[in-house]
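Engineer: Each structure below is given as structure tokens.
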Structure I
Amino acid sequence: MLGLKLPTDPRWVRLVEGDLQEVLTDHAWCEQKAASNAISLIVKHPELTDLVEELTRIAQEEMAHFGQVLEKIRARGFTLGPERRDHYVNDILQFVRKDGTREERLVDRLLFAAMIEARSCERFRLLSEKVADDDLRTFYRDLMASEADHYTTFLGFARKYGGRVDVDTRWQEFLAYEAEVVARYGKEPTMHG
């Protein structure tokens with residue numbers, strides 16, 4: 001369903017298990033950034049009422065996820081660390097058009113968001129199947145469904161508002177680019193690291 005060209009190396013799960021505090025802190029900040037991204041799209045496209053309504057829902061869900069991750073952090077006796085830079089996301093952002101028509105820029109921002117949600121969904125699936133912690137396996141299984149919903153929502157809006165943009169071709173370009181990027185990651189105990 002996700003169309004990812006390069007799966008995450010399953011050994012990444014062992015890195016995560018070796019430093020749960022780091023991955024949970026990183027995950028919390030990823031949820032906050034996802035909410036901020038949805039809000040940014042709302043600010044840039046307030047005239048697209050259905051997009052605004054769905055992105056409001058997504059922003060609220062992402063902040064609820066932030067709170068849920070905080071609960072997992074506290075339950076393990078950890079504290080939320082400072083915000084982490086997400087180099088993977090910044091690398092994917094480099095592929096997003098900075099010029100072109102408003103329509104092209106909107107499509108790219110929506111595909112960027114879909115891409116991040118797709119990779120997160122794939123990583124959550126791995127954690128839901130492989131991590132030794134029963135509580136976290138259940139937690140990530142539930143979050144995986146939410147990420148899949150966000151992925152399809154962003155992709156659907158790209159197709160809806162793509163106009164003259166060949167969204168499916170552009171999506172394939174994103175997938176190919178992301179495979180090159182993700183090949184450099186999976187070596188750190190972070191959500192996209």
Structure II
Amino acid sequence: MKDIHTSTVLRLQLPTDPRWVNLAEISLEAILTDHAYCELKAATSCISLIQTYPDKEKLVVELSPIVTEEWGHFRMVLKELEKRNLKLGRQRKDEYVGALMKFLKKGFGRDIQLIDKLLMCGLIEARSCERFKLLWKGIGDEDLSKFYYNLMVAEAAHYTLFLDLARTYSSKEAVKERWTEWLEYEKKVMQELGFRGDRMH
């Protein structure tokens with residue numbers, strides 16, 4: 001299986017402690033439940049972007065299949081729960097995404113806000129990709145390991161797509177500068193949230 005060097009490709013400033021996998025394995029029902037809702041939120045985020053920016057033709061074309069893919073991932077997680085006689089629990093407050101949303105630019109034009117939304121989505125996909133890699137390499141369940149390898153590859157592609165879309169609607173220099181700011185902010189968020197083994201983020 002082809003590896004993805006998350007530290008260099010994704011540029012995340014605070015790598016996840018590898019021990020997170022051990023805690024996630026202990027809290028498997030909780031982590032799969034949280035993962036399922038993450039996939040739902042990813043689909044709805046793409047729908048929201050399409051609804052808000054129907055005039056951005058490339059965005060609509062590129063994100064439409066992602067909606068279907070993320071919904072498919074949700075159903076795949078449900079199957080993994082079912083195979084293990086685990087139940088989908090209640091959705092909990094997403095403190096990670098809530099913290100990221102506070103960093104979104106407010107009071108600017110819709111085009112500037114679009115770039116920020118795309119970068120935030122890309123960042124969430126990047127962190128998911130990093131966590132999926134840890135699960136692929138570290139979890140003891142062979143079937144889940146393969147499952148998370150495939151999702152890691154998908155998330156890496158989504159991450160790239162969101163950044164490419166941002167560069168479509170803004171200059172590369174502006175996107176690079178703002179992306180660096182997002183990465184630094186996300187590092188602080190991760191430090192503040194601490195070590196949580198029952199959450200995907």
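Engineer: Ranked on Kirkwood radius over Cα pairs in Å, for residues 57-144 alone, which label among I, II comes first with the largest value? Walk me through the numbers before you get to the answer.
Structural biologist: Working: I: 15.1; II: 15.9.
Once Kirkwood radius over Cα pairs in Å, for residues 57-144 alone is worked out for each structure, II has the highest.
Engineer: Given a computed value of -0.48, -0.83, -1.00 for log10 I(q)/I(0) by the Debye sum over Cα atoms at q = 0.12, 0.17, 0.28 Å⁻¹, for residues 41-96 alone, which structure among I, II does it belong to?
Structural biologist: The read-out was computed on structure I.
Engineer: Going by FRET efficiency 1/(1 + (r/R0)^6) of positions 81 and 161 (r between Cβ atoms, R0 = 41 Å, to 0.05), which of structures I, II comes out largest? Can you show the working numbers first?
Structural biologist: Details: I: 0.65; II: 0.90.
Largest value of FRET efficiency 1/(1 + (r/R0)^6) of positions 81 and 161 (r between Cβ atoms, R0 = 41 Å, to 0.05): II.
Engineer: Any idea which of I, II comes out highest on FRET efficiency 1/(1 + (r/R0)^6) of positions 129 and 177 (r between Cβ atoms, R0 = 25 Å, to 0.05)?
Structural biologist: When FRET efficiency 1/(1 + (r/R0)^6) of positions 129 and 177 (r between Cβ atoms, R0 = 25 Å, to 0.05) is computed for each of I, II, structure II gives the biggest number.
Only the coordinates and a few stated rules stand behind these numbers; no lab work does. On a predicted model such as this, the values are computed, not experimentally measured, just so you know. Cβ atoms are built from the backbone, for glycine too; each structure is taken alone.
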